[in-house]
Structure P
Amino acid sequence: MNKIIFLAVLLCAFALPVAAQRKVDVFGYYTPVSATGDFKNIAQIHLAGDYGAQQTPKVYGMIRMKGEGAADYPLLKPTLAGKRLAFTTKTVDGVYYGFAGTFAKVGDFPVSKPEGQTLLRGTLIKYRGKKKLATGTFNFIYSGGD
């Protein structure tokens, strides 16, 4: 019995450093599936990941709107805790967005390239000032971009 316990402890000791070294970079473009109403004009959520963190000033990403000349909504610093993602955007013409969602999985997406997979599900809220204008929950399909 002591040998089994020792072996289990030994395996855990070697597994922890490997798990701790697993790189997470969620850089990519996340396109909402079947967005309707006030959200149908959202083309994608761009998360700048490690690339944006290396820029001066830091770039976190944006909500990109459809249509030529449409304003983007730059992200304020997002929080990623495990698989949970949350952010708000800067205010553009009195409107801003909030988001809270969960990744199906996390990893080093620029390397693993999970193209076309539904990786993110979350709720977007559109605000004008403190007033909620719309709320929608969507799945988002991943693209690494060109």
Structure Q
Amino acid sequence: MTKETLKQYIDSVQPGLLYDDQGEWLKADVNAMEWKALSKKLRDTDTLQFDFLFCLTCIDWKTHLEMVYHLRSTKLQHHLVVKSKLDRTNPQIDTVADIWRTAEFHEREVYELFGVFFLNHPDLRLLILPEGWEGKNPLRKDFEDPVNMIKL
């Protein structure tokens, strides 16, 4: 499927998204408040069938955080990258762990390392870091490490 065809299929279920078709995969920007509804459509629409979330991460741009989701249709063999801009002071977005089970682990990782709160997540707690690291968010660019004196 071409990127243009994929855009048309996505627009038929969620009009008004902004796209970037540079690079190997199509990228779409979605408002954080619309992400949950779009994720269900991406999975359940016959022409899309994005049944596999294979990567979920966060980027700290200093002015805001950005969630990045990499999706694949194992049946139709196409890919999509979905991005969503979050407020840096109160980063929140709906969980998609109930849509793609792989998100449960990845969302916990982003929660502890970047401080993104995933609304309605079934088990949002630290995954890797030991007790006492709650809220420190070591992958944010404003994180200060007094031991290693790392400042970005």
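Coordinate-derived values only; no laboratory data. Bear in mind that the values here come from a model prediction, so they are computed numbers and not experimental data. Cβ atoms are built from the backbone, for glycine too; each structure is taken alone.
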Quick check on the output: 0.7 is distance in nm of label points 7 Å out along Cα→Cβ at positions 67 and 107, derived from one of P, Q. Which one produced it?
Q
Taking distance in nm of label points 7 Å out along Cα→Cβ at positions 27 and 83 for each of P, Q, the highest value is that of structure P
The highest value of mean count of other Cβ atoms within 10 Å over residues 51-58 among the shown structures P, Q is in Q
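Please compute relative contact order in percent (Cα under 8 Å, 6 or more apart) for structures P, Q and give me the label with the greatest value.
Numbers: P: 22; Q: 17.
Top value of relative contact order in percent (Cα under 8 Å, 6 or more apart) goes to structure P.
Out of P, Q, which structure matches -0.81, -1.22 when log10 I(q)/I(0) by the Debye sum over Cα atoms at q = 0.20, 0.27 Å⁻¹, for residues 59-114 alone is calculated? Each step should come with its number before you reach the end.
On the way: P: -0.84, -1.10; Q: -0.81, -1.22.
Source structure: Q.
Quick check for you: by percent of Cα pairs over 27 Å apart, which of P, Q is greatest? All intermediate terms of the calculation are to be shown ahead of the outcome.
On the way: P: 30; Q: 26.
Of structures P, Q, the maximum of percent of Cα pairs over 27 Å apart occurs in P.
Determine which structure produced the value 12.2, 38 for Rg and Dmax of the Cα atoms in Å, for residues 35-74 alone, calculated from the coordinates; the candidates are P, Q.
On the way: P: 11.9, 36; Q: 12.2, 38.
It was calculated from structure Q.
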